[in-house]
Structure formats: structure tokens, C-alpha cells
Structure P
Amino acid sequence: MRKLFLVLAFSAATLFSFAQSTWKPKHVILVGLDGFGAYAVPKANMPNFKKLMKEGAFNLNMRSVLPSSSAVNWASMLMGASPTIHGYTEWGSQTPEIPSAVTTENDIFPSIFTLIKEEKPQSKVGAVYSWGGIGYLLEKQIVDINVPTEGDEDQTAEQTATVIKNQKPQFLFVHFDQPDGAGHKFGHDSVGYYQELERVDARLGKIISAIKDANIEDETLLIVLADHGGIEKGHGGKTMMEVRVPVVMTGQGVKTNHEVKSTMVVYDVATTIAWALGLDPHEAWRGKAITDFFK
């Protein structure tokens with residue numbers, strides 16, 4: 001009986017090890033494009049984004065949480081949980097409208113930043129963001145790099161490139177407030193919106209170049225995604241143009257030119273990053289690791 005138990009225990013451990021990614025990135029760069037609806041991908045002139053799709057794995061059916069607005073979705077993405085768990089429920093939430101189910105010693109719901117710093121205290125983590133609302137979602141006491149750019153999209157790209165090349169953080173979240181602004185100004189699925197997407201893609205190209213210039217391309221998991229889409233000049237509702245968002249991942253351990261079919265929600269992102277890094281997700285998270293992105 002003891003031999004049988006040992007054999008079963010060994011088998012379980014072996015199966016668990018096979019369930020982990022064999023490639024562990026040293027760096028994860030998460031680039032968020034605010035208001036980038038998945039509906040726009042086929043028509044958009046975005047050569048850098050589409051090259052990432054061919055070189056990596058992608059999904060054009062990831063869903064936002066409701067409401068399909070910014071803070072509630074960025075919080076869900078970084079915190080691996082739904083709004084009823086982390087408590088941020090609105091477009092511009094600065095503090096939880098519902099008390100967070102759990103909080104860290106810094107009185108904020110645990111995020112991917114928290115998880116990485118707890119497991120690897122010497123790791124550098126940070127954020128560069130053009131919308132000030134992101135700052136309220138960060139556990140600033142543990143974030144090593146905190147660069148708000150006050151709506152300057154080109155400066156966001158430049159600052160991100162500088163951080164990547166000079167500091168090589170283990171985890172960096174980059175937030176661009178476009179194309180959301182173009183959606184509000186010109187309307188989603190409009191000429192002005194697609195013109196802004198071209199500029200967004202050029203900024204993405206600067207980040208891709210910075211990863212190469214820093215000589216960390218083979219060690220980096222790059223993720224590009226959105227928080228919500230939009231319809232006419234707004235968002236926050238329940239139409240699929242507002243709810244469906246794209247996500248693409250690239251890296252040595254990521255499948256190539258592969259469309260991921262798994263059902264996913266934005267709160268699966270933090271858990272997927274944790275899985276890729278070999279970390280156990282926080283017990284309060286509700287996202288699942290979407291392993292089909294990886295070889």
C-alpha cells in the first residue's frame with residue numbers, strides 16, 4: 001500500500017509539473033490600449049500589432065467585465081478578480097465602492113504587483129500610464145517604477161522605452177489612453193478612430209524596439225490587450241462592440257500564429273501571468289490561467 005501511495009504521489013507531482021510552462025520569462029510587459037475594441041482589428045492599419053499576432057498567440061473574443069469601462073476593467077485585469085470581489089465598480093473608481101474581500105498590509109486588494117513582490121522581493125515592478133486613474137489602482141508602497149505621463153501618449157511610449165532599456169523590470173504595466181479618446185471624440189469605427197489606431201501602433205512599435213535594444217527579447221513575455229471597446233461615442237454598456245476586446249501574447253514560450261479559442265475574461269490576465277512566472281495565484285483571485293497561449 002505504501003508503494004502504491006508513493007507511486008500515486010509521484011504521478012500527481014509529475015502531472016503537475018507538466019501542467020506548468022517549461023519557459024519562465026524573466027520579464028513581463030503588459031501593454032494596455034484603452035478603448036480598443038476587437039471589432040476594429042480586421043480593418044485597422046496596425047502592422048506592429050498584426051505582426052505580433054503572427055509571431056504569437058491571440059484571441060479576439062476576450063470579454064470585459066461590466067460595466068465596460070476603464071477603472072473597473074483595469075482593476076479586474078491587474079487584480080485577477082471580478083468587481084464584486086475587488087470592489088472597484090465604476091469608470092473612474094479611485095477607491096472600492098464595495099469593500100474589497102481582502103486587502104494587503106497597504107489596504108488595497110492584492111494584485112499581480114503584490115504577488116510578484118511577495119514571492120520575489122528583489123524584483124522591479126512598475127507602471128507607466130497616460131491616464132491618471134491608473135494610479136489609484138496601484139499598491140504604490142511596493143511599486144518601484146511609477147511614471148504618470150498626464151495624457152501625453154508619445155511621452156508614455158518614450159518613458160516606457162527608457163524604463164525597459166535602463167531598468168529591465170520583471171513586470172511593467174503600460175497604459176495608453178488612446179484609442180479611447182478618439183472613440184469619444186470621433187466615434188468608434190470611424191475614420192478618426194482608425195487614424196488614431198495607426199498612431200497607437202507606431203507607439204507600440206517603439207516598445208517592441210526597446211525590448212530588442214535591451215537584449216531581453218528572448219526572456220520577455222509581451223502582452224498587448226484592451227479594457228473595453230465602444231459604440232458610437234461611448235462605452236459602458238452591454239453591446240459586443242463594447243465588451244469584446246483583443247489580446248495578443250508573444251515570447252519564446254508562446255505558440256506561433258495561433259488563435260486561442262478558450263473563453264476568457266479580463267480578470268484571467270493576472271492569473272495567466274502568475275502561471276507563466278511559476279507563481280501561485282492569490283487565493284482571492286477568481287481568474288484562471290489561459291495556458292493555450294503557451295507551447
Structure Q
Amino acid sequence: MAIEKVGVVGGGLMGSGIAQTIAQAGYDVLMAEVNQELLDKGVGRVTGAWTMLTGKGKISEEQAKEYRGRFRGTLDLNEFHDRDLVVEAIIENQDEKKKLFKTLDGILPAGALLVSNTSSLPIVELASVTNRQTQVGGLHFFNPAPVMKLVEVVRTILTSDETVETLKEFARSLGKTPIVAKDSAGFIVNFLLIPYMLAAIRMYEHGMATMEDIDTGMKLGCGYPMGPFELLDYVGLDTTLWAAEAIYREFSDEAYNPPTLLRRMVQAGRYGKKNGKGFWNLNEG
């Protein structure tokens with residue numbers, strides 16, 4: 001199917017980045033939020049990114065104007081009645097996602113695709129509340145969405161071949177490289193990445209090495225661009241905890257059981273770069 005008009009639900013860091021990416025690729029983009037304050041912040045992130053890129057000479061004033069012309073925000077999901085594809089990027093809460101999918105299913109045209117950007121939750125459960133189960137899948141972008149080149153296309157046991165191929169082509173049209181994952185917790189990247197980050201926390205928690213030495217060791221010893229603690233702060237400690245818990249629930253593998261220190265960090269409100277407080281105190285550099 002041809003995709004021309006796209007909806008994004010959620011204007012947070014991921015949702016706004018996804019909306020920016022899709023608008024830059026030439027699609028008509030409508031981004032929804034639950035209240036005016038959050039919508040203003042989300043729209044501001046997107047338009048502010050284009051202002052920044054213009055100031056740095058990365059795009060022209062004409063390009064920025066063109067991007068803004070095909071992007072807008074809304075508080076009314078009924079405006080999604082003409083969308084060909086909708087990307088859900090709200091909080092990692094399965095009940096909230098199911099409510100949203102059921103609502104969108106009653107609004108979207110019959111042929112529209114409905115996908116989730118979840119990093120770990122079962123997508124088939126979202127599909128189950130709709131009447132378009134073969135047209136539901138995952139489209140998992142990585143942060144920051146405008147920069148990262150990978151997109152995981154997630155296939156449930158119900159997703160059709162046509163839907164998978166359409167999502168792969170859509171990802172390529174955004175300048176991304178799609179990989180196809182089964183609908184199991186963690187998909188491909190997080191299934192491999194989460195145990196690595198949790199192992200680093202356990203090393204630090206048990207006094208085996210300092211954060212500085214662990215990060216330096218992985219950067220210089222393995223050639224990684226970031227050490228695990230830098231990466232944890234960048235990804236988000238709360239996001240990492242949610243993903244780890246989801247994979248642990250599904251596989252009961254101790255490698256995914258979140259360390260106590262990670263739980264305490266999240267309970268203390270230290271989420272990483274998103275609020276300037278993580279393993280590294282980002283407010284102090």
C-alpha cells in the first residue's frame with residue numbers, strides 16, 4: 001500500500017524525533033498529545049530541531065519551511081481519520097497502549113497500518129484489541145530517531161507479509177536500515193544489549209571496578225563509542241528498567257533481572273540524560 005499521511009501519537013523525546021524524521025522524508029505528519037502543554041513541548045522539539053539545523057547550515061531556510069509545512073500537532077485523535085500509518089510512541093504501559101490501539105482502530109481507515117514503537121512490550125496483545133490484526137506490527141526506532149540508522153520491524157504471529165514489506169519499505173524511505181524481529185520481549189537489539197548494561201551495574205554495585213574504569217575499559221578495550229554507564233544515562237534508566245523487567249517476565253533468565261541499584265536509581269528519580277540525573281550527574285557534566 002502507498003503511505004502518504006502518517007500519524008504519531010506521543011510528543012516526547014521519541015515521538016517528536018520520529019515525527020521529525022518522517023516529515024523530513026516528505027510525508028504529511030500529524031502528531032498527537034493528551035494536553036496542550038505536552039503538545040506545545042513536542043511541537044517545539046520538532047520545530048526547534050529544524051531551527052538548530054538551519055543555524056548550523058545543515059539545512060536551508062527553504063527546507064525548514066518545507067518541513068514545517070507538512071507537520072502539525074493535534075489534541076484530537078479523530079483527526080487521524082485519513083492517516084495511512086500511525087506510530088504509537090506513548091509511555092511503556094501496556095494497558096494505556098491497548099486503550100489507544102482500540103480507539104485508533106475505530107478511527108483509522110480500513111487499510112491503515114497501526115504500529116508501536118515499544119522497545120519491549122508484546123505487540124500481539126495490542127493487535128488483539130483491534131479489527132486489523134494483520135495490519136499491526138512494531139516499528140522500533142532508536143534514540144535519537146533523526147540520527148540513528150536502524151529500525152526494528154517487529155512481526156507478530158498475526159502480521160501479514162504485506163504489512164511487513166510495507167513497513168520495511170517505509171523505513172528505507174526514511175533513510176533507515178530495517179531489520180525484522182519476532183514479537184518477543186527485547187526484540188533483537190535490547191535482548192542482546194540489556195544483559196551487558198545490567199552486568200556493568202552489578203560490577204559497580206559489587207565494588208569490582210569504578211564507573212570510570214568500566215566505561216573506559218569498554219570504550220578502549222572493545223571500541224565502543226560509549227561505556228555502559230554513559231549509554232545507560234543516554235538510553236534512560238527508567239527505560240532500561242522497563243525493558244529488563246519485560247524480558248525477565250518472558251524468559252525468567254537471571255541475566256535480565258534488574259539489579260537493586262538500578263531500581264533504587266529509578267525510585268530516586270534519576271533517569272539519566274532526560275532529566276540531567278543519572279549514574280553520571282549530567283547537570284555537572
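Observations on the model:
- Origin of the value 7, 29, 38, 19, 5, 2, 0, 0, where P(r) over Cα pairs in 10 Å bins from 0, in percent was derived from one of P, Q: P
- Which entry (P, Q) yields the derived value -11000 for helix-only ellipticity at 222 nm (-39500 (n - 2.57) for each DSSP H run of 4 or more, over all residues; to 500): P
- Taking distance in nm of label points 7 Å out along Cα→Cβ at positions 131 and 179 as the criterion, the top-ranked structure out of P, Q is Q, with the highest value.
- Largest in relative contact order in percent (Cα under 8 Å, 6 or more apart) among the labelled structures P, Q is structure P.
- When mean count of other Cβ atoms within 10 Å over residues 115-122 is computed for each of P, Q, the one that comes out at 15.1 is P.
- Distance in nm of label points 7 Å out along Cα→Cβ at positions 51 and 67 derived as 1.3 - corresponding label from P, Q: Q
- Origin of the derived value 15.9 (mean count of other Cβ atoms within 10 Å over residues 155-162; candidates P, Q): Q
- Parent structure of the calculated result 28, 17, 14, given that semi-axes √(5λ) of the Cα gyration tensor in Å, for residues 27-162 alone is the read-out and P, Q the choices: Q
No value in this document is a laboratory result; all are computed from the given coordinates. Note that this is a predicted model, so its numbers are computed, not measured. Cβ atoms are built from the backbone, for glycine too; each structure is taken alone.
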